Structure 1
Amino acid sequence: MRSLNQFRLITFDVTNTLLQFRTTPGKQYGEIGALFGARCDNNELAKNFKANWYKMNRDYPNFGRDTTPQIEWQQWWRKLIAGTFSESGAAIPDEKLNNFANHLIELYKTSICWQPCNGSVELLQHLRKSDKRKLGVIANFDPRLPALLQNTKLDQYLDFALNSYEVKAEKPAPEIFQRAMEVSGLPDLKPEECLHVGDGPTTDYLAAKELGWHSALVHEKSYAYLVRKYGEVIDRDHVFPSLYDFHKKVSDGTVVW
């Protein structure tokens, strides 16, 4: 049995774990689109963004890194942005697409689009008080991740941040978790001394457990829903609605691994 203080390495996912969108991509895309003369219904943009996100991840995994031939991650986003607006009835002309896409790509590195999730800053501050552990990020993300963490001021609490594009492995692949153990620099680090916290039942919680790590799931759905979908491999005591709730429960000692 381990308490939070006994872990030597604690890692986090980013999206919907440490950080969340300030507003939906549909609304954000709509506002920027209007500046470039591409006016769409925000609900249509939201629906088509989601559809294109799944399509791009299926056809060009890991932001194009795992595609043959490989495409650059910026090109991946241009294709997603072009598809989202085209299917929403406001195709971006080719001569405007690069500037438009680049504007959105840069914007999504900043706190204009992102904000800390409930309890994330307070938890990181608490964990940073000990110099006996390392804190990191393991995210399916493109190379903007370090800039995003710096712009949202979370980098000050972290020892490292791994993005799937540069590691060339997406969660739930074991390689990205193994890389985290290596870059932590902790001597003789064992999997059971590591904890990963994320919102993905498969990509975070189960992927970490497969490697012998401990894990915590930050998820808005009920435990009953999670068990129906993923089975009883998910421990009820290790599911939390937010990092605020996670921090509260591990601090009072009611949660152990």
Structure 2
Amino acid sequence: MDSSSPNVVSLMSLKGKVAVVTGGARGLGYEMMRALAESGASVACIDLLAESGAEAVAKIESECGVKATSWGCDVTNDEEVAMLFDQIVQQHGGLDILVTAAGINNVCPAIDYTADTFRKIFDVNVSGTFFCMQQAAKHMIRLGTGGSIITIASMSAHITNRPQCHAPYNATKAAVLQLTKSLACEWAPHHIRVTAISPGYFDTAMNRAVLAQQGEEGTKMRDIWEANTPMGRMGVPHELKGVVTFLASDAASFVTGSEILVDGGYTAW
């Protein structure tokens, strides 16, 4: 028996760490931010939804007993992102974890996509993700602490969704995966791990609202999603909590350039 093997519970602890989560005001971003806080990290929420972000961090601060702050930012503005990360590091005293959950989608046949909408989805999902990764890495390198950067890609990087059409979104998520692999290799010498979580269909409030707006067609769409998932259901947002905590923690110290699919088996068929 190797007596030098650390206890796995201690490895999973994030006590004393500082985590930044983009898109943390609601949905999957909120659940992942809460998971990091429950594991002991202080958290900074970056989201355009300033009021929702403030409510989210107030709840986390009260219930998890960690420092939690909310910051409004357009992640497509590189100068604004740079200034914001400087402020977060100054207020929190460091930066150890980044989760890039901010993203947008637009369901539309490709032939009807406008140039502006196409550019916007790439700007938010790809450029915004890169700008935040870049600034997080700059601080991790400057501070000499290393860290964990976790991108939120999607099973849509691997498959074509049906019955709905959103080809540009799928392309952005494939780009996020390639960024993850490329930057994992580039930043490994600085002890920065870069990994990706690729969710499948999750039963978020946003998805429920979208399906409800489509009435009977929305019901049919959900049935198709669930029928194409081996587990026969959509994911529950809290089912991402263990995955993000693992990737953020020292339990994943030899994991980089990798992706974890959390899709109920959708991509296995």
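52, 29, 18 is what came out when Cα extents along the principal axes in Å, for residues 69-132 alone was calculated for one structure; which of 1, 2 is it? For Cα extents along the principal axes in Å, for residues 69-132 alone, the value 52, 29, 18 is produced by structure 1.
Given 3.2 as the derived value for distance in nm of label points 7 Å out along Cα→Cβ at positions 85 and 149, which of the supplied structures 1, 2 does it correspond to? Only structure 1 yields this read-out.
One of 1, 2 was used to compute relative contact order in percent (Cα under 8 Å, 6 or more apart), and the answer was 20. Which one was it? Clearly, the read-out refers to 2. If Cα Rg over 2.2 N^0.38 Å comes out at 1.05 when worked out from the coordinates, which of 1, 2 was used? Attributed to the structure labelled 1.
A value of 2.1 was computed for distance in nm of label points 7 Å out along Cα→Cβ at positions 13 and 37; which of 1, 2 is the source structure? The read-out was computed on structure 2. Computed over structures 1, 2, distance in nm of label points 7 Å out along Cα→Cβ at positions 165 and 197 reaches its largest value in 2. In terms of FRET efficiency 1/(1 + (r/R0)^6) of positions 45 and 125 (r between Cβ atoms, R0 = 25 Å, to 0.05), the structure with the greatest value among 1, 2 is 2.
Bear in mind that the values in this text are calculations on the coordinates, not laboratory data. Predicted, not measured: the structure shown is a model, and the values here were computed from it. Cβ atoms are built from the backbone, for glycine too; each structure is taken alone.
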